[in-house]
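What follows is a set of structures to go through.
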Structure 1
Amino acid sequence: MRLKLGQTEDMPQGSTALVVEGRTYLVTREGDLFYVLDGVCTHRGGDLSRGRIEGGTVRCPRHGAVFDLRNGELKGQVRIPLIGKASALRSYPSWEEDGWLFIEV
């Protein structure tokens, strides 16, 4: 099923959170490329749109798990392993069509 996230002209370079149909997505724009991941950390639900973006990754602001913005792969575990572990984020295939960004869910 395809889901319309919004108009691409309204999406800035870098990362932003979008809530569509009650779910939060982290949309990263690099030029004309878009990457879309779940916008909530798999560890303890941190808002990844408030995370630190650096070197193609996002660091969760709550406990420091690091994820690859292109595919959701876990690149670094939480700073305090006694409180559990993070896992990879779901990544969504995305495309632009007539000025709108869509993902496959």
Structure 2
Amino acid sequence: MGKSLQELQRERGQLLERIVHQRSALATELVPLQQAEQLGVRAVVLLRTIGQRIRDNPIPLGVAMAALLVWRPQGALRWARRGFWLWRRRNTWGPILRAFTATPPR
């Protein structure tokens, strides 16, 4: 047989109370994930800022590379090879990186 209106209202109240407790528990459990996400966002912003500053003023980077070439030529050439390898693959990795760093719609 069907439940009375009072029983249904009591069950509804219990379910709503359970929902409130579950939401608060979930919010507590998600704090570490939110902190990790904020760290990732800050890292992306930092990398974008550095990239923009290098594009705006490449002279300090050139001076640093020249100093590295004079100070440690083998290391500088190794990093030049790595940079060239990354530069050649920018068409492959660029869309993938943009997909991960794109701001999600809100």
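Read-outs throughout are calculated quantities, based only on the coordinates presented, and are distinct from any laboratory measurement. Treat the numbers as computed from the prediction; the structure is a model and nothing was measured. Cβ atoms are built from the backbone, for glycine too; each structure is taken alone.
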When helix-only ellipticity at 222 nm (-39500 (n - 2.57) for each DSSP H run of 4 or more, over all residues; to 500) is computed for each of 1, 2, which one produces -29500? 2
Looking at structures 1, 2, which one was Rg and Dmax of the Cα atoms in Å calculated from, given that it came out as 27.1, 90? 2
With distance in nm of label points 7 Å out along Cα→Cβ at positions 10 and 90 derived from the coordinates and found to be 2.3, which of 1, 2 does the value describe? 1
Which entry (1, 2) yields the derived value 9.1 for mean count of other Cβ atoms within 10 Å over residues 2-9: 2
